[in-house]
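> Structures are listed in the sections that come next.
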Structure P
Amino acid sequence: MKFISLKIIALLIVILTVIITISGCRGSLPEGNLDREINSKYDDFAPILVGDNQLLFTSNKACFAGYIDKESKKGEDLFISSFYDNQWQDGKIFPTDYPTSGLNEGVVSILKSGEIVVGRAYDEKGFGGSDLYSGKYNSATREIENLKNLGQNINTKYWEAHPALLGNGNVLIFSSDRPGGTGGVDLLISYKEGNTWSKPKSLGKKFNTPGDEYSPFVYMAEDTILFFASNGRNDSFGELDIYYTYHKCGAGYDESGWYDVQHFNENINTTENEAFPFIDKDKKLYFASEQKGGLGGYDLYAKTVKIEPPCISLQITLIDDTDNKPINFEANITLSNTKTSERLTQTTKIPESKTEFRNICNGDYRLTITSEKFQEVNNIQKITLCNRDLVIKLVPQSQMISGVVIDSISGKPILMQAKIEYYKDGVIKYSSESSLPASDYTISDIMPGEYDVKISFPNAPLVNPNEIIGYWTKWEKVSVSLTNEQIVHQVVPFEYPLESVAYFVTGYYRINTQKNLRELENLLKGKLEKCTYIEIPESKNKYYEDYRKRAPGIEKNLDEMIRSLDEKTFKLMLSEQGIDSKLEIRIWGFADPREILGNYVEGSVVHPNINVQKGAVMNNQVLSELRAFYTMKNIENLLNQKSEKYKLVKDRVKLVIEGKNVDTTPNKPYELRRHVRIFFLER
């Protein structure tokens, strides 16, 4: 009984010793070691996460018959492990390795799109050494499909391995020991052009050293970070160490596109080899290390790291929200780090309206901006490497503006009240009325910006015995800014300015065009021969020579009037704004005060306001009526000949004529009293 008890006790001691030994081995592994489910006494390296819970890695475990290199008696193959129950499960051979022919596969780069590049060593169909292949990762079947050699621009008879895809899969960084490099193994970069990869170039001396550079990996999220391993840098702890650098946002991916290289501290790097970095979205760094205390060779580790992008300059430009132009005022800008409470202040200068803060690190900052005539800005800005050129729109404060309405002919303030309305997007926002006699107005609390402004005259026209005072309603675009001086509105009077030349031969009623003058000379030899009240064009008559000289100018004035109607008035009548508008062309005829004797011998003229029968006794009233009538006929002919738009609005255009007898303006020469006045009235 005692003998049996001693055997049992001895057996228990052995079992307990084994348990303690096993427990002690697990417990003595270095911090971050992924343990025996992943690691072995062989090399386990090149980890990448696929999805959130799958770890793909490379190993040369010697327990998979058929995958062993005949010379070294071991091979490199891809393995995959899943994470559940809070631990990694035993790594299994990756499906793409079934079956193989004793080939090595390892070091994979996968994009979110599924694009993948694989290092595949000693393929008899390759170019020699280790070649790189591309394919597509099928997440459903967990297989790599359509694996193809990347071609002779990438692969050579030397060693190409450790691929890292970036961009949209059109940039490849990898390691190679081909001749011509800076050291033994260098980092090279190639760009995909269509379906072909370009000839690789060195990533430059910022990365490559006289030593070796391996295992690049590119993290692409808010920032782009390049990780790699090197044993040729001055700050190395011994063998291969892991380094990283941030990409300059918007730059290319060659050497100049990266900030200075940073070295991980002793939490990651040791005096042994560390390589094959991979970082996840939570900033947990997966890597391979030969540090002491592991299971043998390279083991896989995972540690949370704190990496910070470089602190660089931040530029802030201030623009006006109303016109997107730099503000023309100084501004005080305060930048406060919400984490450290560090506070920096700058003042912008005119006219650049921009400033630069140096050595600003990534983070959240409270941005406060104050400036004369602008509303204060107070918000949180997230500063990243890709958010280093801030353009801040400042909303202006409301302003008081003043304006004046002037006559476009005289350049003087108009002598009647105007209504001024400011529209935005078809809605009236502000309105005012001009005051007399200055014809000015003010609007308070108007926001700067672009407005459609309407100037109208509700009390026009005012009709006096020989005068119409009135102006066209005007639409114009007005830009209200913080630096506006008085806004000047020029409005066009109803009357067309035709009084600068003599328009009629003494006693005659057709306007002085070259054609009418030639016809008059013939008529005076025919049916107008007995019309003694009409001035005779004799060669010694100095006035007739003057009439002939002035005729081209009269025709030019009439043509300009017709063109103005066509290009402006009729165009407006055909627009959405003027679709309901009507136009009245009012023509007043005048005579000089000299007495007329004789009879009217041409055909009868019957028109509203005028009734002159053939044979009627001529006098200044009749003469003024005939001048108004024949001028109207002349204008009608010109409109029909020279304005296509007139034909479209003809039913909304009315010509009104009236004889005004004698022009009684004091001290006015007789030849300037023989005229017509033409007004354009909106109805």
Structure Q
Amino acid sequence: MRSTPTPKQPKHGAMRVLVTGADQHQGLAVIRGLGLKGVPVVACGSETRSLGFYSRFTQQRYVYPSQHGDRERFIDAILKILGESGAEMIINSLETTLVVLDGARSEIERRAVLASPDSQTLEVVIDKLRTMELARQVGVPVPRTLHGSTAAEVLAQSDRLRFPVIIKPRGSPLHRSTQHRLDFKVRYANDMKRLSALLEEAEGRGAVPLVQEYVPGVALCVAGVYDRGRPLARFPYMRVRELPITGGVSVLRRSLAPDEGLYAYVDLLLGQLKWHGVAMVEFKYDEQTGAYTLMEINGRFQASTALSLDVSMNLPWMHYALYAGERVEPVEQYRVGVCERYLRYDLMALVEYLFGDTISEAPDAARPRLPSRTALLGRFLWDFRPTVKYDEFKTWDWRPGVVEIGSIVRETYQRVRSIAARRLSRFQATQKSFLREQWLRARLRVIRLFHSYDPAGLEAALRSLGLKEGDTVLMHSSFSVFSGFRGEPREVIDCLLRVIGPTGNLCMMSMAYTGFAYDYLKKDRGVFDVRRTVSRMGLITEAFRRRSGVLRSLNPVHPVLALGPEAAKLVADHERQLHSCGKGSPFAKLYDLKAKILFLDAPFSTCTFLHYLEDLFQAQLPVQVYSDELLEGTVIDARGTELGVKTYVFNPSTAEFRDRVWDALERELSKAGVLVHRKVGNSRLLLVAMADLVAAARGMVERRFPGSPDNGARAGRGCQATR
């Protein structure tokens, strides 16, 4: 039976130490380690009920503002505490407080000793990429790692990786060299699709994480204290269980016998850094090959801090003594086989594994080694055996344990509620998706039974709508299985061509974007290749684009497809027009040819010819039709020649006004009987003559916005295409 530790009386001349992170279990362990050696402790945490405040070794207690918020406010609070408490040294038990105070090191060190390595050394262990580079230099094995300034750069190197891979931030979110806003520590990707999605999501938050090959094996760590790179104390331990089970925070750990091979790697790394103070180095150990692979170096107190006290190796005091200038004798003896448990997080790991997403989010390579839920529950219960130690629960310092019980109850309740809410949300989403799928299937069956039609039926409907041989038609369309059409997109085109005959002309739009032209040219900077750029105006337009004999205008904003005797004339010189839908454009030429506009399952609002009306009546409209900026798009013509085409685009800010006006125009056309409606199967057909459309628009504009159009301001602007 091990005797209860007896704390020493405060040492005469001992420095008063401010310990940050008193709200965390490792902060409590630091307080206890110092207190057992008689060092006076000022406990500081971000919560009023911080665990360390209740330790028998705490002499003074202070609450500081979160280090994650206003840094200046946090630093000012620490400086104020130093002044009030008389503390002469700061020991950080959290990486976040260490990073923030390191950023104000010169100011802090005028008041107290900041017990941590210098900023340059600290940066090497905080920046995981630099840690990997250091390990390669000294010959310590590391996982294959990819990094880049953009997600695309990382993905371009991904052929060097074997899946699964892990994605993790490069370092602390608060350090100047690794700042980020990512909300995870580690994520897994089993394939390229998942990797791409995770990287793009991270890049959207302003950070590009590291990507490493997943390394299977047991997590082994070495915790210790080093004096300018010389080991004073060290002991290895195994992470028996973590949160989550697949890897994360250590919740159950066991001290191991000395391992000289492992020590050699740790000594290489910390020796190269001339490390001064406490550190923990984490490896993955392959039990089959006996190989070690470095995961990371932690230059702070870890979950192993409480274990160090129970194996008779007081790392907090040794760290303090180094920075206090006291003589520290090397310690080699420690207790092997001691198990230490962080019960709160161990319970959270169990709850997540039993009811949460741990298994579904695990990498494929790890799943065969995961225990069953029953097995994990059995191990969890078995670890309540008397020989297991606990981070917080000590008979010789019992008050923090009482506070921790309340925290365990609250957090378990919150975690269970969170899991239940996630499951309910997924169930509802699954049910909604299932019901929608069943509804769509039933709807499709009804349409096929009662509302389907073949090409002959479509051809008859087009003729009854008013189309005839020799007509020039601008078509807008949408193709869907719910239309009831028993055929392919190309058969729709065949029907229309048979109706208008060889003397007719068929035109369609073939824009390469679906948003605003301004965004396409200004932000996306897309290159428009007249031969290869896909039309995003629907399946029928893309089938038409690929049809033999179809011509396409060289305008990046409103490219027109044309087939028929007048096709060449219609698309000619579109690239020379500063206004893609105005005078001299294919739309003006279509109007001259007395063209008709056909809508097949497309709403009237999709009518691109409405832009011609905006241009025609712009002087009478109460809004600015065009943006002021003259933009330039890159076009590649049929011969492969690259052109710079300049154009004004329609003002995106007037979209709402435009929609209201043209909705009113549609109602007037229907009322006048010039917008002809037909139904065939489950499809809706509309037809209007451009002449009728212009006449109706002129009348409406004159009534609503009195004035006379004056487009002379644009006269005389010539060719703007550059080779």
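Read-outs: derived from the displayed coordinates by stated rules, not from any lab. Predicted model only: the values in this text are computed from it and were never measured. Cβ atoms are built from the backbone, for glycine too; each structure is taken alone.
> Given a value of 105, 57, 48 for Cα extents along the principal axes in Å, calculated from one of P, Q, which structure does it belong to?
Values: P: 166, 57, 51; Q: 105, 57, 48.
So the calculation was done on Q.
> Another one. Given -11500 as the derived value for helix-only ellipticity at 222 nm (-39500 (n - 2.57) for each DSSP H run of 4 or more, over all residues; to 500), which of the supplied structures P, Q does it correspond to?
On the way: P: -4500; Q: -11500.
Derived from Q, not from the others.
> Matching task: 2.7 is the computed value of distance in nm of label points 7 Å out along Cα→Cβ at positions 37 and 53. Pick the structure from P, Q. If you can, show how the numbers build up before the last one.
Numbers: P: 1.1; Q: 2.7.
Answer for the origin of the read-out: Q.
> Ranked on distance in nm of label points 7 Å out along Cα→Cβ at positions 477 and 517, which label among P, Q comes first with the largest value? Can you show the working numbers first?
Working: P: 4.5; Q: 2.4.
The maximum falls on structure P.
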